[in-house]
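**Q** Each in C-alpha cells, the structures are laid out below.
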Structure I
Amino acid sequence: MKLKFAAVAVCAAFALSATANAAGEIVIKFSHVVSPDTPKGKAAEYFKKLAEQRTKGKVKVQVYPNSQLYKDKEELEALQLGAVQMLAPSLAKFGPLGVKEFEVFDLPYLFDNYDQVNKVMHGPIGKQLLGKLESKGIKGLAYWDNGFKNFSANKPIRTPADLKGMKIRIQSSKVLEEEMRTLGALPQVMAFSEVYQALQTGVVDGTELEASNLYTSKAYEVQKQLTLTQHGFLGYAVIVNKKFWDGLPADVRAQLDSAIRDASIYANDIAKKENERALAGIKAAGKTQIYTPTPQERSAFKKALAPVHAKMAGRIGQDLLNQIYKETGFNPAK
C-alpha cells in the first residue's frame, strides 16, 4: 500500500511539474487538514493572495483545505515525495517523522500565554528546530500560532480524575499519549478529519482541541461539555519540499519569502481573536456548556500533569527543555 501511494505521488508530482512548465507558471499545492475559516485556513488564503501578487502571476498557489488531498498521516509523506509543495502541519506531526524535539510543544502547561509561545517559537530555539527538518527533505519557513487546547466531553470535567477511563482523541505524539495515561485516560490517535464522526458514534469520548478547530469542525455539536483547561498549545510550522524550494529562481524565492513573512504576521495576529470568536460561537449555539476552572482547579490539573515533563525529557532532550524553561520561567517542580 505504501509503495502504491509512493508511485501515485511521484506520478502526480511529475504531471504537476509538466503542467506547470507548459503553462509557464510555478504551481504550489498547499494542503492542510482544517477548515478555511480557521486561523491556519485564513492565513493560507492570505499567503496565496500575497504570493500571486508579488510574483506577478509567475506563481499560482492552489490551497486544499479540509483534508481534500491528504489526511494527517499522509500529508508529510506527500510533501517529501513532491506530490504537494507546501503544508502547515501541527508541530506534533514531526515526532513520528523522526524529529522528536518538536514534541516539546506538546508538553502540558509549558506556556501560560501567547507571549511565552512567541518568545520560543519565533526566537533562536524555534529557528534551531526548523533547521532539523532539512535532513528529511523539508525546509521550514515559519511558525503559525493557533491556540490553547481544552478538554471536551459529554460529561463535566472539573478535576483530573474526571478523565479517568475516557477515550480521548489525540494527535500522534508520544508526549500526548503519556499525558493522557498520566490522567488515567485512554489516548486514541486519530486523523482530524475523522473526529466528528468518532465523537458522534462514541468511538471516542472526548477531545483536546482549541476553540477554533472545535468550532469550525462542528465537533462541539456532539460534545455537551467544554472545560477551558488551556493545558497545551497547538501551533503549526509552514514547510515546503526542500528540493522544490531550492530549485526556484532566486527572485521568486525572495518574493515568496516575503509573502510567507507577511502571512505569518497576519496568522499570528488573528490566532487569539479567532479562538475567542469561535468560543463565542460555541456559547451562542447553546449545545455545549462551557466551564472555566477556578485557579485551584487549574493548579490541580497542572500538578497532575507535571510528571509528564520528567518522563519525556529523555525523548525530547533535557537541554532543550532547560532552554525553554529559561525563556518562559516555567518551573517543573511547582
Structure II
Amino acid sequence: MPSSLTPIAPPAPPAAPRAGSEFTPLLRQVKEQGLLERRTGWYALGITANLLALTAVAAGMLLLGNTWWTLLLALPLAVLSARTAFVGHDAGHAQIAGSRRANRIIGLIHGNLLLGMSYSWWNDKHNRHHANPNHVEKDPDVGAGALVWTQEQAAGRTGFARWLSRHQARLFFPMLLLEGVALKVSSLQDLRRQGPRERAVEAGLLVAHIIGYSALLLAALPLGKAVVFALVHHALCGLHLGMAFAPNHKGMEMPDPDGEPWGHLRRQVLTSRNVRGGLLTDWLLGGLNYQIEHHLFPSMPRPHLRLAQPLVRHHCRALGLPYAEAGPIDSYGQALRHMHEVGAPLRAE
C-alpha cells in the first residue's frame, strides 16, 4: 500500500497490447502498485474532520442566533455538504470499506441522513452513467432533461424548453443554483422505484434529515430568516456540486449508439476529461478532477487517483490514445462551448 501521496514514476512503456486487451496491462500495473487497496484510515480521518466541522457550523448558527450575520455560515455549510456528498459518492463505489454493508451504511448516513439525498437513487443513476458514459441511450447524465447534450435532443424541444435549450450555455451556472433542491426532489420521487424494505430505510432517513435540518434552522433563526438560509445553503451547495461534475464529460466524445462498441479503456478515456490543479483542486472537486482514473478504476480510493495518473497517462500515450486534460477555467469553457453548439440550430431560427 502506498505510504504517501508522492506520485509514482511510470514504468517502461507497455508492449503493444493484443486486440481487446488494452486495459489489462494497465490494470496489472495498478494492482502491483497497490493502488486498489483500501485507505480506511485516510477516510476515517476525513470523515471525522468533516463531521466535526459540520458540528462546529451548527453550533455557530445557534450561538449567532437571530441575526442576518448567521447567513454567512451558509457558505461553509454548503462546502461541507459537498464534502459529505463526496463521501457518499466514494461509499457508493466501494472505495471506503471492505464490505458492501459497511459502504451502504456510510452512504446512507452521508446521503440520506446528512444531505437528504437518496443513496439508492444516486447509486442506480451513477452506476448506469459509469457503465456507458456519454452514451445518449444509456447514460442518464446525457439524457434530455432541463439541459440537452445533442442537437437531435434540442430539435425535439418545444415551448419554454426550446427557449431554454437555445440559451442553455449562458443559463448553465444560474441553473446550478437549483441543483441542491433538484437532488432532493429526485430522491423523494425515486422512493416509488425501491422495494418495500429499502424504501422504509431510505424514507425514514430522509424524513429524519428534514426534521433535523428544520429543527436546527428554526432553533437558530425565525421562520423568514430560516427559509432564506435554507435557500442560500442549497443554492451554494448545488453550485459547488455542479461545478465538480460539469467538466468531467461535457464536450467529450459521445459513442455512436449504432457503432462498434468500445472496450473499457477507450470507453472511459475518450469520454472523460481531467482538470489540472494541485491539492486545493483535489480537495474542492473531491478527487473528481481525476475523472479518467476514476472511471477506469471506480473502486480506487480517492487519495490514490493522483498516484495512478502518471501510469494512466503513460499507458494512453503508448497506445496513441488521447488523454484529455484542461485547467479549471478551460474545462468549464469547453463544456459551455459544447452546450452553446448544441443550441446553435435553435438560435438560427
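**Q** The value 27 for relative contact order in percent (Cα under 8 Å, 6 or more apart) was derived from one model only; which of I, II is it?
**A** Source structure for this number: II.
**Q** Using Cα extents along the principal axes in Å, for residues 196-243 alone as the calculated read-out, with 45, 24, 17 as its value, let me know the right label among I, II.
**A** Answer for the origin of the read-out: I.
**Q** Also: For which of I, II does helix-only ellipticity at 222 nm (-39500 (n - 2.57) for each DSSP H run of 4 or more, over all residues; to 500), calculated from the coordinates, equal -19000? Before the final figure, lay out each step's value.
**A** Values: I: -15000; II: -19000.
This value belongs to structure II.
**Q** Of the structures labelled I, II, which one yields 0.65 when FRET efficiency 1/(1 + (r/R0)^6) of positions 108 and 268 (r between Cβ atoms, R0 = 25 Å, to 0.05) is computed from its coordinates? Don't skip to the answer; put the middle values down first.
**A** Working: I: 0.65; II: 0.35.
That value comes from structure I.
**Q** For structures I, II, which has the highest computed value of distance in nm of label points 7 Å out along Cα→Cβ at positions 84 and 316?
**A** II
**Q** Given a value of 22.5 for mean count of other Cβ atoms within 10 Å over residues 228-235, calculated from one of I, II, which structure does it belong to?
**A** It was calculated from structure I.
**Q** State the single structure among I, II that was used to calculate FRET efficiency 1/(1 + (r/R0)^6) of positions 292 and 324 (r between Cβ atoms, R0 = 25 Å, to 0.05), giving 0.40.
**A** Working: I: 0.40; II: 1.00.
Source structure: I.
**Q** Computing FRET efficiency 1/(1 + (r/R0)^6) of positions 148 and 252 (r between Cβ atoms, R0 = 30 Å, to 0.05) gives 0.25 for which of I, II?
**A** Going through each structure in turn, the value belongs to I.
Read the figures in this text as sums done on the coordinates, not as results from a lab. All values derive from a computational prediction rather than experimental measurement. Cβ atoms are built from the backbone, for glycine too; each structure is taken alone.
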